[in-house]
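Alright, structures below, take your time with them.
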Structure P
């Protein structure tokens with residue numbers, strides 16, 4: 001992609017109505033655009049990062065036998081009445097085609113996936129099953145804030161599993177937990193993300209969250225460094241300020257963002273829809289469910305909160321919109337050849353071909369935060385090649401095109 005042809009542009013100043021680092025840097029870099037509180041457009045650079053995050057999630061969920069589907073965002077009122085959440089869920093956005101509000105804009109999909117599964121699961125032979133999708137969610141947040149960490153409209157990957165026994169759910173729950181750890185490792189935030197004990201378990205004592213440590217977080221967690229797990233503040237007293245795995249009482253308090261959650265739902269949503277299966281004796285038994293959520297946009301914002309400096313974003317390679325930021329300083333023909341070479345080798349490159357000052361190009365490169373900056377100038381060519389600098393390093397070095405290709409491939 002040539003930067004001169006990019007739909008969006010960078011902005012020198014941060015928006016005055018955004019306090020969070022993620023919103024300021026993503027808007028300044030032309031990654032996202034704010035439509036209204038809690039609702040953003042994702043521009044070409046931001047959407048590329050979003051799709052990379054989505055694909056990492058997809059690969060890991062497919063690896064634990066998740067089958068991808070796509071469910072509607074508009075739900076009939078009666079489904080939500082069956083579970084009692086039409087009146088009890090305060091963030092539920094209700095709409096109607098006429099005067100009556102007879103539909104909900106989905107904040108989650110248990111009310112749809114349970115009756116959907118009922119059409120296809122009949123016997124113990126049909127179990128276990130797991131389906132997931134990436135779909136718009138809507139939540140009537142009273143105070144949408146923190147940029148893309150807390151939104152009113154957002155994409156969620158929600159996975160739902162169906163089981164014939166609690167033991168089978170427990171085994172699958174552990175598999176998904178490991179898949180989540182893989183997701184965060186691949187995105188570069190594994191060391192900063194903790195499997196966290198939390199309240200809200202429906203048919204188990206606790207639910208579990210994955211919390212990423214950052215000062216931008218709204219949650220307070222207590223970390224056990226021995227086990228690399230954490231406890232949410234809301235239940236720390238229940239556990240007497242000790243690690244539930246090793247008993248360690250030397251816990252470190254910190255702020256964090258919830259980047260994923262997993263729940264053992266039991267029969268909470270299967271019973272209202274009479275979601276049952278016939279066991280080996282031909283008797284009807286309620287299907288036991290689990291659900292597992294990750295928000296790609298919240299992950300994107302969390303990564304920016306963790307990886308940035310005073311100049312801009314520092315993207316991990318796995319989620320960067322492009323790997324290389326190629327900059328020419330008066331040597332456009334040579335740069336064009338390198339650009340074509342990188343493209344032919346399937347290396348993702350953003351080519352700053354604009355006729356602007358070197359200072360503006362460097363400032364934009366730091367703001368956009370691509371992993372590698374490559375400069376082609378009279379100075380670099382005289383020195384024997386291209387000037388290469390990683391975004392997270394301060395020192396550059398001269399490399400040949402062959403060295404660069406070998407490194408990037």
Structure Q
């Protein structure tokens with residue numbers, strides 16, 4: 001029904017209760033009641049988890065309807081991070097959550113503990129969580145895992161995205177005193193991850209450690225704009241505070257991607273080069289391709305004062321980006337590289353076939369790239385140049401003749417290559 005999720009936290013940030021409430025808003029009334037019953041039952045697994053009241057209530061935020069988690073519990077002493085982690089683990093086991101749901105909950109809790117241990121220079125086994133050690137942290141994390149499972153959002157076909165993250169501004173007062181917002185724990189959780197943080201638009205803490213920890217374990221990065229999809233449903237989760245300038249709520253949007261094409265993202269690295277030799281550029285391209293670039297191309301251009309120049313454009317995955325940037329700086333002599341991430345649609349039905357070709361008593365193996373559309377129809381076939389060239393050299397015949405021979409064998413093997421929709 002849906003396979004795209006956008007967690008929209010660019011206006012009012014994200015907290016644990018806001019995320020849980022927005023997911024609960026997407027669920028049916030019956031599913032919501034089951035979630036509440038399950039969270040109450042967690043008291044059987046954790047002795048210090050003493051919930052007095054727990055409910056989801058309809059509220060208004062700046063005139064907009066939203067769902068809010070209302071919870072009260074018996075406040076106890078501050079607990080160590082490992083105790084809260086153990087409580088989350090016990091709750092997951094008690095509720096028989098799936099492995100994906102359990103993994104999400106424990107990694108989110110681990111993210112918080114590691115951040116606190118780092119900024120306070122304490123051992124993970126000894127760090128105290130102070131404000132984050134209360135029962136609502138356990139409820140937020142376990143409840144969110146439960147809601148995601150209820151909505152079937154741990155399915156492999158579902159992709160989860162996030163917008164830029166509003167963190168607020170001003171100062172935050174807590175057990176360690178008064179510090180500027182965002183607090184160190186927030187920055188530590190987002191450190192090294194591809195999320196864009198934006199300050200404001202109010203002088204208040206908008207994103208909490210619990211919300212941040214769950215977000216980085218759901219979405220791989222933040223996007224500048226919504227991805228392309230059909231909107232199916234929207235859940236609104238209200239924050240505790242009421243602001244006059246913005247509606248304090250989180251939106252979680254369920255969408256459906258196009259069925260015709262597969263979708264992924266690609267990173268483009270681009271730089272302008274002048275006063276550079278052609279041989280050098282060719283060497284840079286070869287090195288980039290051998291170190292993980294998806295594609296590398298050179299575009300001729302006219303630069304300053306009418307001088308001929310080049311644009312070096314490289315397509316790559318995020319994992320290869322850092323290494324490729326180093327190569328571009330080192331090998332090309334450029335002083336700056338533009339980086340952009342693009343969503344793209346691709347044909348999912350792509351195969352490489354190993355086709356036997358027998359000519360003049362000799363057998364060759366020719367690799368052929370075959371592309372099919374969403375209906376399984378072949379729309380493009382391309383024989384691998386190196387394989388055809390090698391065959392042409394061994395036979396002492398022109399490349400174009402060898403290619404036609406390879407084409408004939410591929411046609412015979414695939415059967416429908418002769419269709420007018422095929423391009424070779």
Structure R
């Protein structure tokens with residue numbers, strides 16, 4: 001891709017200057033014509049590779065699949081459809097990726113082959129589905145399935161973020177309040193209590209010790225969570241054999257593990273159903289879902305399923321032997337396999353777990369508020385007891 005600085009003239013004769021991505025000068029002139037501009041001069045400012053960065057946002061992929069599906073159903077050739085989409089995109093990186101797809105297709109590649117060269121934007125499931133759609137002649141239908149699946153994933157991600165945002169916000173307030181009390185209020189009360197000349201109870205001594213540590217090392221206390229997270233990440237990267245144990249531990253956590261397992265199963269069922277209904281062979285569908293498992297424990301289970309199916313076992317028996325999937329999934333697989341509606345059975349599994357996840361998130365949100373309130377109350381109660389306890393003892397001694 002090339003970024004051009006251009007000078008053009010609009011229909012009124014006014015000069016327009018700007019920057020735009022294009023493959024070459026001919027492509028630049030054609031794009032400006034669509035904008036109602038006539039090119040005067042242009043200069044290339046940056047050639048070469050696509051801009052690097054994070055993967056393309058899911059919302060951009062949803063819009064891409066939706067609009068490309070409608071264009072293909074209307075009979076628009078795929079190259080023209082991609083060019084129209086490129087010109088309408090605001091996300092600069094994705095616009096460059098679509099331009100690269102157009103260039104690859106013009107060079108003789110299929111859409112799935114061109115997408116396979118952009119792994120940061122299109123994962124293995126996406127490419128496999130597009131390839132199946134091209135092979136079967138059902139590309140618009142596959143794009144429709146992808147749109148719905150991406151919408152579902154976006155909603156699922158929104159629910160999990162919603163669950164994490166509230167406790168993170170309230171937890172930040174609790175930490176800020178604790179730091180304020182420990183750094184400013186407790187040191188002032190410490191001088192007052194110590195000047196009383198009485199022996200201090202253990203809770204008061206503990207409070208003053210924590211306050212002294214925070215006053216002396218407050219910067220370390222603030223950086224400690226980040227340092228621990230970075231250290232854990234480096235440790236996992238340096239010792240890959242620990243990753244399976246960590247992923248297994250995640251699934252065994254009291255509430256988070258159950259919710260995480262439900263999310264993984266719902267995502268697996270949705271992806272598997274979409275691949276199977278699009279005409280992807282079962283073995284290839286299982287292999288494709290392994291990359292999107294997001295957990296090494298589940299991935300190893302899917303690898304075991306693939307091995308058992310290759311050895312001649314049916315789908316239900318293979319999944320049953322892994323002991324990673326609950327009885328509901330096994331029963332739905334058995335019904336779908338016996339009736340020849342495996343994709344519908346898996347779609348029902350995805351629907352059930354998606355509804356279950358929503359209910360779990362709502363219940364968790366209802367429980368988080370009183371738990372955090374209780375935590376803050378206990379913290380304030382400890383501080384008040386530690387500070388006012390000695391004062392009350394002195395007043396009691398004076399009365400007697």
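Here distance in nm of label points 7 Å out along Cα→Cβ at positions 252 and 284 has been calculated and equals 3.9, so which of P, Q, R was it run on?
On the way: P: 5.4; Q: 4.6; R: 3.9.
Attributed to the structure labelled R.
If distance in nm of label points 7 Å out along Cα→Cβ at positions 204 and 276 computes to 6.9, which of P, Q, R did it come from? Walk me through the intermediate numbers first.
Numbers: P: 2.6; Q: 5.0; R: 6.9.
Computing distance in nm of label points 7 Å out along Cα→Cβ at positions 204 and 276 on every structure in P, Q, R gives 6.9 only for R.
To which of P, Q, R does the computed value 15.8 (mean count of other Cβ atoms within 10 Å over residues 92-99) belong? Matching structure: Q. So distance in nm of label points 7 Å out along Cα→Cβ at positions 68 and 300, computed for just one structure, reads 3.6; which one of P, Q, R is that? Source structure for this number: R. Taking distance in nm of label points 7 Å out along Cα→Cβ at positions 108 and 388 as the measure, the highest value among P, Q, R is held by R.
Of the structures labelled P, Q, R, one was used to calculate helix-only ellipticity at 222 nm (-39500 (n - 2.57) for each DSSP H run of 4 or more, over all residues; to 500), giving -11000. Name it. Derived from Q, not from the others.
Read the figures in this text as sums done on the coordinates, not as results from a lab. Just so it is clear, the structure is predicted and the values come from calculations on it, not from any experiment. Cβ atoms are built from the backbone, for glycine too; each structure is taken alone.
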